[in-house]
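Read through the structures below before going on.
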Structure I
Amino acid sequence: MKINSEDFRRAVWHFRTGGVSQLLEWYRRRTYDSRTTAHSSGKRSDIEKKLGLQIPAVEYGSTYVSNSTLKVAVVLDDFSARAWAPEWDCVFITPTNWQDHLETEKFDMLFVESAWAGNDKTWQYHLTGDSAPRPALVDMVNAFRSKSIPTVFWNKEDPPHFNDFLDCAKLFDFVLTSDERKIPDYRRELGHDRVASLSFGAQPAFHNPVRPLTQERRDVAFAGMYFAHKFPERREQMEIVLGGASDISSKLPHGVDIFSRQHGGDEKYQFPAPYDQFVVGSLDYDRMLSAYKYYNVFLNVNSVVDSPSMCARRIFEITAAGSAVVSAPSAAISHFFDSSEVLEVSTREDAANAIRSIVQSPELRDRMVHLGQRRIWNEHTYAHRAREIEAFVGLPLVEPSANSMTKRPKISAVVSTIRPHQIDHIISTVASQVNVDTELILVTHGFSIDHEDFQAKATEAKLGDYKILELSSDLSLGDCLNAAVAKANGDFITKMDDDDLYGENYLFDQVSALRYSGASVVGKQAHFMYLADSDATLLRFAEREHRFTNLVMGPTMLGHASVFKNTPFASRSRGEDTQFLRDVIDGGGTIYSSDRFNFMQMRSGDGKAHTWGLSDAELTATGKIQWFGRNDKHLFF
């Protein structure tokens, strides 16, 4: 990282004031702060000035990749090219170079979508139009088939463009459609049954809630086009969601913003009154993905309303980015999402009420979005879609990497305890985790346990994989943790405390955050804490969600096993967590703070049971009391 003259003066000051340790701490903070302020300088666009937002282009440099060994020749439009690139070793062939690639490279599949201007416009008019399919496409598909390489065509434009791409589809071995209702039509026209449906999804490499900037959310937005000349059902849906939004716009802090994809273009694509007053301009796709992160609500309408599989790609992308979706009805939405994850509204009044509810209740928004994201990470990423295609075509099963959203996580939970009475809680906590495989590495620090009794309890809780290390009380906590890490066999390692509360989805959510962020370690800086003496629940560091940082709570740290094995804990019983995080950063790693849910740090009695000592008053000063009592249902879901 470059250091300018001002930063150099600051570095000298920190060195003179606190020596090497303070200089290093300043540099660490500067490094992670640059991730959330790097876009703050420079000239703002007219839209950014109007909205009071900075909207940087999304970065495509995430370390999220599936590490697939499959080499796939592809013809894709820009959006799809970005979405599929992390899932395969994609080769973007053209009408003039496909022969060279086919002669010199070994391909597992040819994958072509209903592209209007595929691969940087090199395939424009080759797939559809009066002269389509053109000879270059026909020859290419036949050449791949002659080498027994599976050829796959995906019409992502069904049903309205079924006929436009039908002749193209006839060339391929396998055909995929965005509308499963068209499968019988394809089978009839193609004369074979190698037809299936394939829907859109989210690409965690850049469809994710990582917030590059710290700035206030605006209220509600819509991004897209207005069709004055076609899609009457879509116009009717516009009247529902945009009508409802416009009705209550003046009652919201910021009101409604419309990003018009054809702003200033053909008249038939311009928004009519009264919606034109809300148009703020147009954003390209790369900036739109960032804008998704800075609104409470994004609205959705559907050009196809009755297909169970044709779901607009923006529903997956917006939810993954962190905004709540309010949509006019669609058969596909209820097929992919629960009503607690995406809100469907049927009337203008319902739309207005839904928007106001979400804008006024951040807890409702965040819960909706979190549930929707969990659904996406578990079922609807492009990694899942890639595995669907591979299975449909009959390609050999390739074991996904630990980083892929399709790989069931194997997690070693490292727990060191000095309290025999917490053993039952430890067992139940680790055993309760869902959608992951767990291994408990339990360190009994200074005491022994009845192994038969432990086995009986583990069996009852269905905890089948565990190791017990009985270590001397003379060892430091850091030494105990290192001993546990050395015994861990999981792809991931997490440090958990013996008395804190973890929801059943805690580990799955944390691994998902590690995957989409590309961080070395994830944890929770924003978190809830229960103060037993006060019977109060505190939310600490609320602003530190979904961003890179230099500190997360020790009982929430999770990372790839290699990170823990290569970065040992310091031999100490206090501050070993903080030092571990410093060592990760000093080694070039990154720390990501995920969401605040599904974890509660317990502060019982006078706090003497913990290795760190802070009074309730000191802790309360670091956050805000949310309620008195526990209210577990609000946290654990």
Structure II
Amino acid sequence: MGNRKRISPRNSPPPQVTKTVRKQESIDFSIGKMLVTVGVVVTVLALGAQYLYVNYYYLPNQISTKSKLPTVSRKSNPRIWGTYRSHLYFGLRARYETSPLFGMMWYRQPVEGQFPQLRHWCEQVIFLSPKYAWVLADGHSFGLQAIHDEPLDIFTDWINDGPVWTARVTTISNVDSNFELTSGNGFSKLLEQRTKGFNSKFEAVYGLSAKGYPDFYQELGKVALSNMLGTIGYAHGSNRVQSSYSSKHSLYGPHSLLFTCPSRSVFPRGFLWDEGFHQLLLMKFDPDLSLEIIASWLDTMNVDGWIPREMILGKEAELRVPVEFVVQRDNIANPPMLFYLIEKYLDHKVLKKFYPRLRLWHKWLNSTQWGKKSGTYRWRGRNATTIDELNPRTLPSGLDDYPRATHPTDDEYHVDLSCWMALSARVLSKLAKLAGDSQNEEQYLADYNYLMDLNRFDNLHWSQAKQRYCDYGLHSNSRDSSYSVASVSMKRVARASPKLQLVEDAFGYVSLFPVLLKLLPHDSDKLRIILENIKTERLWSDFGLRSIAPSSPYYKAHNTEHDPPYWRGSIWININYLMLAALKHYSSVEGPNRELAFGVYSDLRNNLVTNVAREFRRTGFLWENYNDETGQGQGAHPFTGWSSLVLSIMAEQYD
């Protein structure tokens, strides 16, 4: 074996493998850096895409996505006809989208050169509109309507026999005519049978004759019920809605809604909180029909639990609504009056079907209408930037221009909404028990007990100085309205800087809600104070309870130059009904307030019924509200909505 030459490491070149390793490390580092960069870019793009998807597609489209919960409307024959075109003087249709539509038009022969005054849609024009009312109607099988359009009296009678209907229109005129109308004996006989059946059922349910009411009061009661039943509407179509996450409106639907109509001439569509009052009357006469209407409303709920406060479905309905009220927004609530109603239905098995949707509705209310302070609630939708309103309206509350904090902020909270949420929790605890949901039964009961912990509730809402329940918010006790000469418009002027405080300068309906919803204990000292204050603070009138006391600076005050007072003094039958129901409850329980509650109940009921009857005799109408100084009817008429509760008041039906 020969000798090999030894090479000194000092003189040898770097091994080739080292250079290769370094180069490989450099390449690996570059690739790693690139991968990290790509990863970051991909992550950013993914997060951006997710953000865009969630905020510009998913969330904006939630409003138009119907709830996936099982629907609760029962299957009924869509071919059954009814007077479901409530915005017409006389109109018929069936309950399916493509139903043929029937209506009636007439006009007086005009003088040459004049345009004829065509009668078709119910209208409210002073001295021009005819008087009209359903004299008898049961909402599905027959109806008799009288229309007086000087010099003509028109009578529209109809009967329904499953998929077949027959109508008869007769006229009486003080102008001589040269023709005679024929009559159908079979029609008359069947109509007479159904009229007799209606009258018998009416007395069995409401017992006005047995209570000693004279014939005129019984006629008033029948007209109140018949006009609610005869003007039940059916609508199919989509709402125009706008999400909180979008600047554009979209369509939500289609829906098929069965609803009761507040006023054929002014409000010929469905209103969520009105519906709860309407069904207080119908549930006694036709509970199956009432539950069908409630179910129809619950099935309009979207995936979040939101229900539009007004159901304006289709082009024809939109034509009857001011454009600014057509689009419904998904942060806007309405009083959950259906919970008040459903508490009276608790023995009905169908409520187990309603429970999941009612839970979702309550969840939506709880998650969207919460207040900044724990355990408080705030109506959304007030205009925080306007100075054109004396007090920015709170349309979602149902009490429109009732005065709240003068300067809307997120810090405010509202006593009426807190009461509605407490009531909802109480009812849901009972429904949970009915459904066998013990876990949620306990949770809802705990929620109710927390919300109505009187120490906590009074600390939030009770004014020791004024002895009343109040809203809280950024409020100025000294404000006025002044006119700008340049714009000829009214502007709000705060004479004193607003501060966070109780809204103490308004005593009215909002202050009564803990009593109205029967949330105060029967032995509560606050209950006695409120009942005494009703008279001493002059909320009392000879015609019913005013919406706000004359001592308030907002009493009968215009909100803008074009917006006259609405819930600022007038007497509203729905709130008076709630008060009578509460007084009846407190007067039936042994305790220190029983006698006082009964005395207020008796006087209030007498004042209310007497005045509504007097105005019905004078005008032939039930009215939207009544003047607190004269008792005269005001606003929309004929009002077929909650003013019809005068029948329940006469019959003393509150449970």
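A value of 2.1 for distance in nm of label points 7 Å out along Cα→Cβ at positions 194 and 314, calculated from one of I, II, originates in structure II.
Each of I, II could give volume of the Cα convex hull per residue in Å³, for residues 402-465 alone, but the derived value 79 comes from I. Comparing mean projected area of the Cα convex hull in nm², for residues 146-289 alone across structures I, II, the highest figure comes from II. Taking Rg/Rh (Cα atoms, Kirkwood Rh), for residues 114-169 alone as the measure, the highest value among I, II is held by II.
Rule-based calculations on the coordinates, nothing more; no lab input. Keep in mind it's a predicted model, so treat the numbers as computed, not measured. Cβ atoms are built from the backbone, for glycine too; each structure is taken alone.
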